[in-house]
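Listed next: structures, encoded as structure tokens.
Where a number appears in this text, it was derived from the coordinates with a stated rule and is not lab data. Model, not experiment: these values are computed from the prediction. Cβ atoms are built from the backbone, for glycine too; each structure is taken alone.
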Structure P
Amino acid sequence: MPAGRARPYRWVRGVFRGRAGLAPPATAKDSNGACGVCPVERRTIETEGKYGEIEHHGYREVKVRPVILAGGSGTRLWPLSREYYPKPLLALGTQRPLIQEAICRLDGLPEVSAPILVCNEEHRFLVAEQLRSLDRSDGLILLEPVGRNTAPALALAAHAALAEGEDEILVVMPADQVILDAGAFREAVVTGARLAGQGRLVTFGIVPVCPETGYGYLRKGAPLDGADAFELARFVEKPDRPTAEGYLDSGEYLWNSGIFMMRASHWLEELEAHRPDIAAAVERAWRGGERDEDFYRAAKADFIACPADSIDYAVMEKAGGGVVVPLDADWSDVGSWPALWEICPRDAEGNVTQGDVLAEGVRDSLMISQHRLLAAVGVTDLMIVETADAVLVVHRDHAQRVKDIVQRLKEQGRDEHKVHRTVHRPWGAYERICNGARFQVKRITVKPGASLSLQMHHHRAEHWIVVTGTARVTCGDEVFLLGENESTYIPLGTRHRLENPGSIALEIIEVQSGSYLGEDDIVRFEDRYKRC
């Protein structure tokens, strides 16, 4: 199809529908190109009822759209994963952050639309930065005012897809999984697309390699003719060890991956049938939402009123016609430190190391150092993770209890479960260097052309010293430039702003002093990122 040409046709529950006065096209053309999952050449077909589909492998591939669900915080991967810098933003056994891997996972398949990402309001600028890093400005970011699990998140994405005029097949993926064999995954997606195009609800089941007790399971039903897929017999909760061993021996069960495919309209219809309360609340939140530059923000009150539920519980376990496609693609949900150890290359002693690490007589351990020398002697089966403000040491058999440490940090009112020493902002980042009674020191980095908000503080004054770059400073009614090794003072209660007018990063040292130094002591008057 020529670039920019509108598609006036769409599938709705297996029926090809055109807009009033338009007939489906009846032309055909050839286009050469590698499949992306095999060496076979493909032929683009534009015929009645199959507009824009692709004849290949003896059946047809259809246009798909990735939906990346980027909620959650990954508490079992603390201290790397934090509430405001969660697991999807980390590179865990991969070259890129997990969310970038998910965004690119369908690359190489024909007819893939721009991704839809659903994330929490707090993570919006971090997620937008992931798209910019990939030069994927076409992605749509949907903002949830609060987390309501995966069923409402998918409903938001379905409304967004339909609002653009097409009833595409959605490939719904968590943002925090690892799939090392991308080719095998794309093959499974091709199978799933054909089934979803026939009006089926598709889920993907991971071919198990061990009696895992940390995953839910899917029981396979009758095999489907002409496809490597099965009727979905039932969902099974996380089993105990003997039950999991029985599942593995039977060959009838797969791990529940949390990956799904279906038409956008099909999902909304099934949600209306089985959870009309969720369907109605999300529709109100969608219709009452608003565009905000790179984001679409759901109406807050309506979304908060929406019940929370998962895709599995809300629809998949209740609806008929579900199918499961087996997936054998080196998959991991990287849900714990031992899970990361499993997927990473190991040395002769079975150790995974990252950063400045020295090990003597250590076996089958994970050692990650981000800021300091980490030395270990004579230990086995330990997971050791060092960051700028925390060190975790846990035996692999107790790794699931890391979330209990996170809960204790919350109960004690500490910040280590929320943020790292380095905190990312849309304009750049700041690093907390040190703090004490009535003072705090930060290193602030501002991107070229970026600007902090025009703001004031009730309880603190600030001293700024420019280390590199040029700063444009607003202090009260004055606006002036500061170069390297120059400084200024911002009195308590004074409106001020820091900008970087240059072409290189601006770095300053900020010394705060006052009775209260919390991040919530900010009154914003103007902000290009609409945080006022």
Structure Q
Amino acid sequence: IANEDESVWIVFNGECYNYPEMHAELERRGHRLATKSDTECIVHFYEDEGDDCIKRLRGMFAFALWDDKRKKLLLGRDRLGKKPMYYTIQNGTIYFGSELSAILAALPHKPEINLEAIDLYLSLQYIPDPHTAYQGIYKLPPAHTLVWENGAARIQKYWDYNYLPKHTASEDELIEELRARLRDAVKMRLLSERPLGAHLSGGIDSSIIVALMSEFASGPVKTYSAGFEEQNFTELPYARAVAQKYSTDHHEFTLTYGDIPATLEKLAYHFGEPFADASAIPLYHLSVMTREHVTVALNGDGGDEDFAGYQRYWLDGFANAYARAPRFLTRSLIPSIANFLPDNSDRPVGQSLINGIKRLEQIPEIDRRASILRWGSYFSPRQRSALWKPEFRFDSANAQNLLAKQFDSAQGSYLDKTLYTDLHTYLPGDLLVKADRMTMAASLEGRSPFLDHEIVEWSARLPDHLKVKGRSGKYLLKKAFAKELPDAIKGRGKQGFGIPVSAWFRGPLYDWSKQMLLGQGSSLHQWFDAGVLAKLIDEHKSARVDHGKRLYALSMLGVWAK
């Protein structure tokens, strides 16, 4: 789309939910708009406000704008990273796209694999920005613009948020404000010329979204849920409780073993680089099912990062104390107990004391500023060091340093800084990548009211005690919407999309993973010690150690590399 004299052009991926207000303001300024499109609004705001036009947008987006008079390219990405933007600069030319495959297709030669990024992947389960799996190709970070002018690139951050000062209003006043803000965020995302629905997990966040959608809907809300044959991991009964309370038009999908191998090949294609969050598997199938009925689905993504929903947020206090305990306890006694305990991978970590004790082993070697690695690291520094062949060893603290840098740049309490770190790393690098790629793979548009940037800014300034109370997170959110939640959901802990990968890699995926890691055609042999790979498979098969997530990460790396 171009402006009136075709001197400014734009290509745009995403949705601006405030486009009615943008359109009205531009008309008041005297602009002549040819469409009702949000995309055209950006062009005209650029004419008036230059690069700052991006600050006008409220939604999810990535765009490229060409100013022909100035011979200037402006790339922009939304504040939280819901939509992707990749770029590379080679021989005085800039290439950009919303998929890695688009850039690879345009380059004269395929770039080398970025092994340092692969090492980060082994810790984090994703490759964090600005890195990609290829040398010289980068992700534009969320809340940034890139200007290409006169053969030079300039990258700037255009937005951030603060955890200080804290709100001083009463708890009741904050509850009313939260309800009003979230209702507005949901209502804004219901503007659509196409049919809408909701992904309903049975957790707190998606249940609240469905409750609010029901307020505005003229008929039953269409809801969609995915579950597993393994009863310890399925949340379908909780989703049904919400569907029944709001009389939704409810649909379910149950994932079976037979769906998995072919799905992994599809996932590797759509992600374009190694990605090891196994909850992408049910989300892909859920999105395919959803797209049979609607083209837009709201979800509960972001509630945990806004309001401190993960268990590790309250467990971190215990972990910090444990890390200061005598060495004989942390380096000898607890590891010995953990090694003696049986594997308990048939239950999600949040439901298993044994799995929690086993997590304690790695706390002393992980920086306190890297909370997510304490409780969710795929390969510890020692494990990664053993895995790589000697010629490929990397700094074992790479991932910790990346997280610590974000932590140190934030203000506020330990919880504030941890939430800030997650919102700048785990959210855009994992959760939003998964959500965007899996919905887009099914031609489905996902919308996340909790990730409205005004909700993020407001929730950040809530005091710690209104987020975490005792052994529970999301205190204020739960209290604000207590009447909307079924009794079965109010008191349950956080599970998320727990995935039974450990059972899969001892059963139906055992032969497949062995071939992927150790087979003659495996690409992993060039980087990793074959003996260590074999040990991981054998220890997991015998149930001596739970390597399920590590085997999944290596298998997805193998699928991508081939």
Structure R
Amino acid sequence: MNWRARIVPERAAPLLLGGVLMGLAHPPFHLLVTSFVALVPFIVWLEGLPATAEGRRQARQGGFLFGLVYYTLVLYWLLVALVFYTWWAFFAFLAPILILATFMSWVAGGIHLVRARFGWPLTLVFPVFWTAGEVLRAHLLDVSFPWMQLGDTLSAYPILVGAADLVGSRGLSFWLVLANALVASGFLAYRAGGWRALRQPAAGLLLVLAIPIAYSVMRWQTLDVRPVARVGVIQPRVPQHLRNTDRTASTDSAFRSTATLISAWPERERPDLVVFPETMLGAGILDPLPSYPYDGWPEARAWAEGVAEALDAEVAIGGRGADDLGDGEYQSFNSAFHLRPGAGIVNRYDKRFLVPFVERVPFMPPEWFQAIPYAGGNFGVGEWQAPIEIATEAGSAAYGTMICYESIFSPLARHYRRNGADFLVNITNDSWFGRDAWWSRSSALWQHPAHLVMRSIETRMGAARSGNTGISKIVDPLGRVSHRTELFEPASFVADVSTTDELTVYVRFGDVVGTLAALAALLALGASFLKDRTRRRRAPRGASGKTVEPTSGSA
């Protein structure tokens, strides 16, 4: 077998087509139909393989190619975004792509194995194994990466995905894969028996689509949404190259931009909370330590306190935090600070879910990298925190902080809601995802904020997002977006953020669908291997004493 045959399976066109369709389902394209049919070419291709060991090898090979195309199209921005900022860039791009493609290879191999051994329905096996694969990549400790799971592709259509408050984004993935499998079953049935054979899969598809969508529409009509706080959102638009090359100039630019934006607010606008983006203060630190290698920048702290005093509002702002470890040692954090008028800093939240290789090198102690400023990988992991309570005209409200890509992690939003949060605050700096020119803007600029819509629907609480260069926005508990800013333009607004009084099924019980799918996949694989072992014991042996393996059929 030559090298090409080892990498590219026979009849690779359906795999390439499926990978491209999956890319089109994700932001910024958000093509609705593709979410329900993108997997069909891959499923049909997989069903055409022989039920043999060779067929299983081809399944793994095809799964890898499909995953390689799919994840390269969705995650190409990793290289674009990181190449100017860290020498880990190429590895930080290539490693996730290869790992995720390998996961897809395992998923395809597992589906083929279980289908061959037991003949269980395609419409059961494929959704279970796909969802189990999503669970796996969301629970890999330092390299967990649940970015843009299949359920997230429908974030632009919140009226369709209200069932996320029952099953979460991963439950929606199961639903979409089931729909894809039913479409594929219908295609295979039509090819084998004509139009009459389509009746059963068509009826099943209509039922699978109708029930969740009907529930979602009902929730739109009946969910009691109420305003809970008045929030001011600042988008200063400090260029990333300035943030990297001149920290003082970067902070000065942020200060000037903020003053201009706030001065444009009408006098009657008095927000309860003003939200600034992630690392608004660059490498400056609001709680200076003698051992920290950057200036304490007391003027930065004074400026932030001055904003709170001048607006008579509480402030959430991103900056660099640090803990003094003694003996000249320190631990730095990507932090969010909460300030109150007259009281200064009253809370510091340290980011818990860190970007692999950029903020933390996986599975390595961060102190190894403290001596290399700007190298990345040296941030500490924050602790779980309770929501922060703020005073409002109506009394009080509480919010949970999510820094940057923490918005892709459902457990954090669930934690806040279970502990009394009324809304989420997501502060981020997405300027490294692209530049001002339209052709230099990567898809991550649209993919990243899409996750916040799903967090709001899952928890039925609103969210305020402040991005340095956008997109800044308000999301309500139904997933509707308002006050959405343009990219790479200075902007600010004051708006109500809403909440509900519901503690959703998903918040109470978590990812039940994903957990059950992962357990079912493990049990199915275990049963398959056990059946293989039993069959080998009973199989006739050849002259050499080796078990004679079947070459076709349900091997």
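One of P, Q, R was used to compute Rg and Dmax of the Cα atoms in Å, for residues 147-322 alone, and the result was 25.8, 78. Which label is that? Answer by label: R.
Identify the structure, out of P, Q, R, from whose coordinates distance in nm of label points 7 Å out along Cα→Cβ at positions 107 and 467 was calculated to give 3.8. Working through the options, I get structure Q. Suppose you compute helix-only ellipticity at 222 nm (-39500 (n - 2.57) for each DSSP H run of 4 or more, over all residues; to 500) for every structure in P, Q, R: which one lands on -12500? This value belongs to structure Q. Taking percent of Cα pairs over 22 Å apart, for residues 219-402 alone as the criterion, the top structure among P, Q, R is P, with the largest value.
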